[in-house]
Structure P
Amino acid sequence: MYILDRIQSIRTPAGDMVMTFITRLGNAGAVWIFLAAMLLVIPRTRKSGAVLAAALCVDVVLCNGILKNLFGRIRPCDINTSIRLLIPRPGDFSFPSGHTAASFAAVAALVFAGEGKLWMSALALAVVIAFSRLYLYVHYPTDILGGIAVGIFAGYAGHWVVNPLWKRKKIEN
């Protein structure tokens, strides 16, 4: 709780607005789903879009479907109720962070798909989204670390699933 409480000491009205906006980008993986859709539309980035979409599917099953329920960790805002939440209290469990897992699944998928410049921009956004979850007092630092690990695994899994299918498709055409 020390790290979370230190972060609370640097909160400002402007920071509150920025962090609530940033975290909303990650709600339900929205920004990453939008990116996957955009990549799928462009022929030269279609494979990257497929890897990203597959990674997000792996992530949602693993993170939200299995791990959160398996660990059942309550959120820091449920322990320290004196902190005023700036967003609605999330209804699911805390570990691992779903926002962070989806964000890092996107970054890893882009890395494995070979999207050089795009993954760096995605990484910057992923880090800020992850930090926003701490700032907003809805995740512990270990939830963020768990989300990063799950996300990287999901990104690799997306690549592992799509790459052989993509190669097979190219051979058949």
Structure Q
Amino acid sequence: MKIAGIILIICSCTLLGWQQAAHYPKRVRQLRQLQTAFNLLATEITYSLTPLPVALKRVCSQVEPWLEDFFQGIVSAMTEEKLLLAEAWDKAELRLAQTDLTAEDILLLRESCVNLGQGDAVAQEKTLALLQQRLEYNLGEALAEGRQKEQLWRYLGVSAGAVLVIILI
């Protein structure tokens, strides 16, 4: 019985450590998906000269479900409720809180995107190019942080389980 309890404690702590470590690769994946989505948006705006709500709607069909939900929220707020992009963005931003993106990532998106739709295609292209550069920087930081902390959380989970077992014995 004691052995089963020890195994259960160690496995539980290890699982918690691995679960915490899984957030880092998810953030990297989501940042890459954001880069792809905003690259598609830049193409729609720059080359097709598509208005922002229509461009966002077209991009919705080409992105991951979590991004589709986010962009769809912006589109519906802009078209149905007649809100400006900044207001629609604030309303849809709540959906980003459910992802593995950091508050810094979300703030970056807000600062970069609230000016979309206000200038000509060249100005919007520059805004989206700057956003791509900043996303690339955040991606590099996420990769570096992920390598460090992912291993740390895994070891911490196993170690915490072992220490807990020693304390309880």
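Laid out as a table, the results:
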{"quantity": "Computed -22500 for helix-only ellipticity at 222 nm (-39500 (n - 2.57) for each DSSP H run of 4 or more, over all residues; to 500) - originating structure among P, Q", "calculated": "P"}
{"quantity": "Read-out relative contact order in percent (Cα under 8 Å, 6 or more apart), computed value 41, structure in P, Q", "calculated": "Q"}
{"quantity": "Answer label among P, Q for the case where volume of the Cα convex hull per residue in Å³, calculated from the coordinates, equals 105", "calculated": "P"}
{"quantity": "Distance in nm of label points 7 Å out along Cα→Cβ at positions 29 and 53 derived as 1.2 - corresponding label from P, Q", "calculated": "P"}
{"quantity": "Parent structure of the calculated result 0.25, given that FRET efficiency 1/(1 + (r/R0)^6) of positions 61 and 141 (r between Cβ atoms, R0 = 25 Å, to 0.05) is the read-out and P, Q the choices", "calculated": "Q"}
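Where a number appears in this text, it was derived from the coordinates with a stated rule and is not lab data. As the structure is a computational prediction, the values presented were derived from the model and not from experiment. Cβ atoms are built from the backbone, for glycine too; each structure is taken alone.
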